[in-house]
Structure I
């Protein structure tokens, strides 16, 4: 009997999406990676459609966005899908990272997997910030002005970086053109890193809630987990659809429906909600350079987690002490998000400083030292 040879593309799809051996005990918390990928694809598709009608010029950008909303067929739908799609992407990324931290998905030969995920997150933050500038509303302009000026606090090279970002001596037309070009380019770079992320995942195999590597308790990805993931994707589209059709502006800032005016400063300048925790960390340090270091360090500590993790137990399911500190960390992140939206004054400033201290205390102290302590307690229990 002659064997049928399949094209290489079909062999890749079969290996990664059909016959891929998957632990049988994966929960719905493992859906968020795939849902984030869907959100990324939607962002690219809607972004390309918007770019066909958008004009990256300070005199025309705001009007071109209004043109898309009012005159382009289904332009309002494309624009709302793109604007709210950024929030959906971040929601899935944050939940995906939270699951990875809870179940220890960054340990035991998973360093490359975790690092590529952190690179995706960093690129997404940069892309989202640049996209926030493009509508050229009040919050867009002043958000770009405040954040880029902070870079000037870097010794020696800070001012040069700021002028390079601006393309001149202030946030102006050259800045908008640069941000538009990079905002269009970076999602395709993110796709490349996502492919590396998936390859790294499948090279080592998926983690599971118990954190125990098993070669026997696995089933093929299709049809079992395709069906489960499809249910999660339908739930995601219903959640996404609510914001697009019924409350499209609730996650944005009303000042961004006012055209940018360099002569009028908004009462309170804030970024989008998904960047508020990092904005709170930035403002919690009274020194400009210290604030930049703290905000950058808040992302850097995520990169080093695989290298400072000390416990031999992967999942929090078997780590009751760590579990309590983990949920405190979740609450702490929510507090930082709330503080980032508040006026930097008493008592919000002090609360933000305390929340910032716990953020770094968790990642730099609790993670490495609690791992050794829990291993010690486990050894004592086994010895008894």
Structure II
């Protein structure tokens, strides 16, 4: 039995089967490359769902982690720590917001945004108690908690997990008219993704976010933008909303905020919104801990200093153009922005997983999403010659994978 087989068997025997990973066991990583336990090298084109924008084990982030771990790792928010204020200031400065609230996972940040919006609705907008409504979009993915899956339109995410919290209204994505119609006097927020990642890299029409902002302002509704996957450089801007110069009322971040080394998430908003929280309303033992703060500061500074959003814009356009030029009977559509690219394969060609498995054999790790879409989201530190190396293998797989009978 190989090490791969042994370790996969161990995982299958003792782990809950809530994932269907590709049959590879990674043991080492650096930059854009990973190695499995057999020593085979792969190009990582998933970046842990965009948590690794800065690449694996970026030296500056690892250095910050090690140095901080040698001094202080956790105090809880019962006490102040010497890293917290600097991280708060940096996060607010890059997002042009007044206040930040740190959590750990993306789902926690979304839950925090929901609590903020509801309390703002009751305390500031004066919605009747327990009547607050939040508008969300079909095919959304904001996390896995029971509240969040309760407003999903994906049957599998909901099945067996009810009863669900009320107060959410589903509308089609990329449909400003539906948003306008859905708003009532009890509506406190519109929660939306800048690009729907898990839904298959769905990029909305140009001007959608600007129209949504205008509608929200008209009705005194908070625009809450989930940039957990699209933020921090992934789409070619520091934040995807910058393409339309739309500043959200609440910005939700995660993933790359921890530089691939630690779970860090946050919501950022004005003092008018964050001011609804008082001590005891909300919290997290690990949120804003000194280790997270040191890592978060380093993670942001790497993105800024190495100009990763600009690299994502340049290489993303190059990558997308090259993919669009490939001749393959399997490809239905290429979509995305920056280095968040989806290759939609025809249903008649089978699911995207068979192509991801073929790519793995060629030394490329990518992952299917929403059945038919191969997601390519390499670390933003990738170089053009590495993209060219990948394109040769992607072209081979898309050209030579046989049609289903």
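Identify which of structures I, II gives the largest calculated value of mean count of other Cβ atoms within 10 Å over residues 235-242.
Structure II gives the largest value of mean count of other Cβ atoms within 10 Å over residues 235-242 among I, II.
Tell me which of I, II gives -10500 when you compute helix-only ellipticity at 222 nm (-39500 (n - 2.57) for each DSSP H run of 4 or more, over all residues; to 500).
II
If distance in nm of label points 7 Å out along Cα→Cβ at positions 19 and 171 comes out at 5.4 when worked out from the coordinates, which of I, II was used?
Values: I: 5.4; II: 3.6.
It was calculated from structure I.
If mean count of other Cβ atoms within 10 Å over residues 35-42 is computed to be 14.2, which of I, II is the source?
Going through each structure in turn, the value belongs to II.
Please compute distance in nm of label points 7 Å out along Cα→Cβ at positions 131 and 259 for structures I, II and give me the label with the greatest value.
Numbers: I: 2.6; II: 4.9.
Evaluating distance in nm of label points 7 Å out along Cα→Cβ at positions 131 and 259 on every structure, the highest lands on II.
For Rg/Rh (Cα atoms, Kirkwood Rh), which of I, II scores largest?
I
For log10 I(q)/I(0) by the Debye sum over Cα atoms at q = 0.10, 0.12, 0.21 Å⁻¹, for residues 203-338 alone, the calculated result is -0.44, -0.62, -1.29, so let me know which of I, II that is.
II
Computed from the coordinates by the stated procedures, all read-outs in this text should not be read as laboratory data. As the structure is a computational prediction, the values presented were derived from the model and not from experiment. Cβ atoms are built from the backbone, for glycine too; each structure is taken alone.
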